[in-house]
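As structure tokens, here come the structures.
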Structure 1
Amino acid sequence: MATLSSQKISWSEIELLIKTLSKKISAVDRSFSSISTISRGGLVPARLLADHLGIDTIFVDKPRIPLDSLFVDDIFDSDDTFKKIILKIDDPSKLVFATLFARRGKKYPRQLIFAKKTIGNEYIIYPWDKLEYKRLKKFGI
């Protein structure tokens, strides 16, 4: 059984990534009235970005994403989440998809804004993700 390589991320690094990401988002010529996210992965980054960007409304796991909503996730990895999210917006060209990390070596959609690229294929262990990682390791995933 192969060992899952990983990289632990501290709260201090999360704060730096959120600052970097909020600066990149603020540089986009768009205003957002809300943030949309998924409960698995994006909830904590969405909440932190909302504070930095002064956005009060966060939608979680909604069937439709408003055109003026910023979508936030923790990582752009396999692009599965992106493919699901793009179907939930009326005009896909208006989607802005923001993540803390983007998996190195992937093809990124033009709608993607990220704070940092991964080193490789390592599993990113966020401070809020430690128990999930332990569970995955236990099952050899």
Structure 2
Amino acid sequence: MISNKCKYAIKALVYIANNEQDDMAVMTADIAREQQIPRKFLEIILRDLRNNRILESRRGKDGGFRLLRPASDISLTEVMRIIDGPIAMLPCVSLNYYRSCDECEEEACQIKGVFELVRDKTLEVLNGKTIKSLALQG
């Protein structure tokens, strides 16, 4: 299950992709209002996305946020890892956040194979979805 923070990050990115224009950034207040995201919480999310080079921010009268690269180059996998960390349900099957399980021996684990399959199928779906593919649905 993804966190509310991650869900809001995806919603904010889709909103930005749908609403940014050539020279105009998207305002935080507009995203918060239109997507019904608490503004202070949204500011934290947008900062995290900016710090991870998904967004750029501008200050001033024409300030706000813009995507740093095309929406077609931002996968859901990338956003989820930035916001929530591992996608795998068990630490011993995580590709980017591997950690051995304290309570078992991996070689003899009866459930590891199932959760590797779950991870692989999940990544297959998430890697195939981008912010642009979600923006086109709206």
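Every number in this text was worked out from the coordinates using simple rules, so none of it is lab data. Predicted, not measured: the structure shown is a model, and the values here were computed from it. Cβ atoms are built from the backbone, for glycine too; each structure is taken alone.
Among the shown structures 1, 2, from which was the value -0.89, -1.30 of log10 I(q)/I(0) by the Debye sum over Cα atoms at q = 0.17, 0.22 Å⁻¹ calculated?
Going through each structure in turn, the value belongs to 2.
Can you say which of 1, 2 returns -9000 when helix-only ellipticity at 222 nm (-39500 (n - 2.57) for each DSSP H run of 4 or more, over all residues; to 500) is computed?
Source structure for this number: 1.
I have 13.1 for mean count of other Cβ atoms within 10 Å over residues 34-41, calculated from one of the structures 1, 2. Which structure is it?
Working: 1: 19.5; 2: 13.1.
It traces back to 2.
Thinking of 1, 2, which structure, once semi-axes √(5λ) of the Cα gyration tensor in Å, for residues 66-105 alone is computed, gives back 19, 11, 7?
Values: 1: 19, 11, 7; 2: 30, 8, 6.
Among 1, 2, the structure yielding 19, 11, 7 for semi-axes √(5λ) of the Cα gyration tensor in Å, for residues 66-105 alone is 1.
Ranked on FRET efficiency 1/(1 + (r/R0)^6) of positions 58 and 122 (r between Cβ atoms, R0 = 25 Å, to 0.05), which label among 1, 2 comes first with the largest value?
1
Here mean count of other Cβ atoms within 10 Å over residues 98-105 was calculated and came to 10.0; which of the structures 1, 2 was it taken from?
2
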